Structure I
Amino acid sequence: MKKLTLDKFPKKVLGSIDIQKAFVVSRLIVAAERLQVFRVLERNPMKTEALGRALHIHKFYLAAFLNSLVSLGLLRKVNDIYRNTALARKYFIDERSIYWTRQYSKECVRAYETLTILEDKLRSGRSYESIKGEKKTSNTEAMKRDRRLAEDFTQMLFHLHGDDAEALANYLDLSKRRAVLDLGGGSGVMSIALAKKNPQLRACILDIAPVCEIAAGNIRRARLSGRVHAMAGDISRTLPAGYDVIMFCDVGPVSQKLLRNAYKGLPENGLLVLADRYLSKDGTKPLDRLVEHFVNSSFGLESWVEMVERVQSCGFEDVEARNAYRDSWFITGIKPGTA
């Protein structure tokens, strides 16, 4: 899935946007997606007043809001009737799921709120919640309580990581492997891709119960229920036996504790797989992982070199790292057999 970056907009639009305007423009686009402007118009082109009623937008802002989207090249207006442009259709309909629209746009708004006190965070080293006196709740705990959040977040990632999953499946040689344990496997997107690529392989997704329910639906739709299943569990506790591959995909930098737990759970010559967007050796790339630190520092800032050293420190041998797809690094290691 390609991101809607400023360079995708018409050149005449780019020439009128400076840094300050870019911030405002991006917020308008997020609002349009949160209000589902593009989805409403994809079903039925509408006039100003009708669109305002459908989206519950006050008349004081309605025309300026819609016309701003026209000016950006996202809507087309003819005789007071608004339609999506090809640009909007590509990035907000064809390449976005409804889960992306609901969840990612919500996370964008949270990012804007967090960045309003960026200077305070930089000076104090404190989190947004600490400065604002709010209680910080982990996303995992929030999903346990809110089924809708669990669905939106999990399916957003399923849609987002399809290309990464295919790249990982093409990169790994699992022809002689029998079973994969996908720790924190979420939507199942990685396990499904590996199972499709390797017909002899079975896989288990280990995650919290609400997420496992959603993953089970993805597995059924992929027609892989005979070889892939989801199991509720804690990845930091004793792991189920019978898997000669254990992987962590898009869970952030994996701690030594979790790596040692994986080492213990693997048989001799078992394969460890890490797949994530670690920083470059000098820590300067990728940019969006760096800037995400100012919004949500839970992703960590470990480089691929640091992760290789961590994997080696836990006893794995033949450790390899490859920047095999875009900003994603795939790290593999083998649990040695007895001499």
Structure II
Amino acid sequence: MVKRCLLLLALVATHCAVASSAAAPGATAAVAGSHAVAEKYRIWRIAAAQTLVARADANSLATAAALRYAASGGGTGKTAGAGPKPSAVELAARASELQPQNASIGWLHLQLCSGTPNCDIRDVATVMRWVDADNGAAWLQTLAAAQRDRDQTEVDRILADMARGARFDLYWNRLVVLMVDALGAARGELPGGFAGSDSARLTSITGIASGEVIPAFAPLVEACRDSNGVPERHELCLRLSKTMQRGDTIVTQLAGFSIERHLLPPDSKEARAISERKHVLEWRQTEAAKFDTPLLPWMRNARARSRLAHMRAMPREEDVCIAILREHRMALEPSEDHR
């Protein structure tokens, strides 16, 4: 949600010059301009989704699902004035049917279902676990349901299944690339205004995906916080946190650091080492992001294409940050002055 708000602020900054030139000066005009841009963007997402639905391939349908979900603010996936059009979840299900072994699309389907009222995640989650059995993240939504039911026996069983996973992936790089490519393939048919360049497509999709690809970690954090005095759960959470620290998404890694940090004595050597690794990770992310907004505006598309090329080649977000820093001959760790 925070990243989605940041996206809207970025879009406002890009487009508000036109809106504000026609408005009276002052705070009221600025707010009106912001709302106008947000509404224009919502309408664009509805129209873009419809264009992609007509293309009917799996990637286009998955991207249309994400756009339709974002345009509706989540929930039912229906959009005002949309009529009897398929919901976001229905579009994601169609995409999954076309590519049943595509774990990225399966994850998007599961995430959209979990955020939609009256959508039963059980079958979708089961399919996801069949498609990528080594991914512990595939149990997150099931764990959330067990937490809501206060079924501690089921929580322990699910944590055990999650801890067996060799990976903890959210498919962030793969889904962003998939959706940017889908918009690029349909660029001649899309309405104008928000996805006319490589940079604009990456910005739009990153903002949309951040609200739909990243799950809530609160149920997992809460379950592991309750592990004090329960040796079996403590061990499961510790093992799971180690896997998360190697996850494909920085937010997953940070959640893994947080979970392990809570399970260790506050002043221990291990806790200090976790704090250091967390600091390095955050530093790499911040430094790499600086190259996404070059001083020369006409370099933005080249930088977007470079980031997308790294994302296409590497499934892990941290590895992309490292590649960008190396590309620009930057240090991979902060200097002593920044520690």
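Could you tell me which structure in I, II was used to calculate relative contact order in percent (Cα under 8 Å, 6 or more apart) as 11? That value comes from structure I. Of the structures labelled I, II, one was used to calculate Cα extents along the principal axes in Å, for residues 91-130 alone, giving 25, 20, 13. Name it. This value belongs to structure II. The maximum of Kirkwood radius over Cα pairs in Å over structures I, II, that is, the highest value, falls on I. Work out which structure the value -12500 belongs to, where helix-only ellipticity at 222 nm (-39500 (n - 2.57) for each DSSP H run of 4 or more, over all residues; to 500) was derived from one of I, II. Answer for the origin of the read-out: I. In this comparison of I, II, the computed figure 14.5 for mean count of other Cβ atoms within 10 Å over residues 107-114 is attributed to I.
Quick one: distance in nm of label points 7 Å out along Cα→Cβ at positions 155 and 203 came out at 4.3 when computed from one of I, II, so which one is it? Here the read-out was taken from II.
Read the figures in this text as sums done on the coordinates, not as results from a lab. What you are looking at is a predicted structure, and each value in this text was computed from that prediction instead of being measured. Cβ atoms are built from the backbone, for glycine too; each structure is taken alone.
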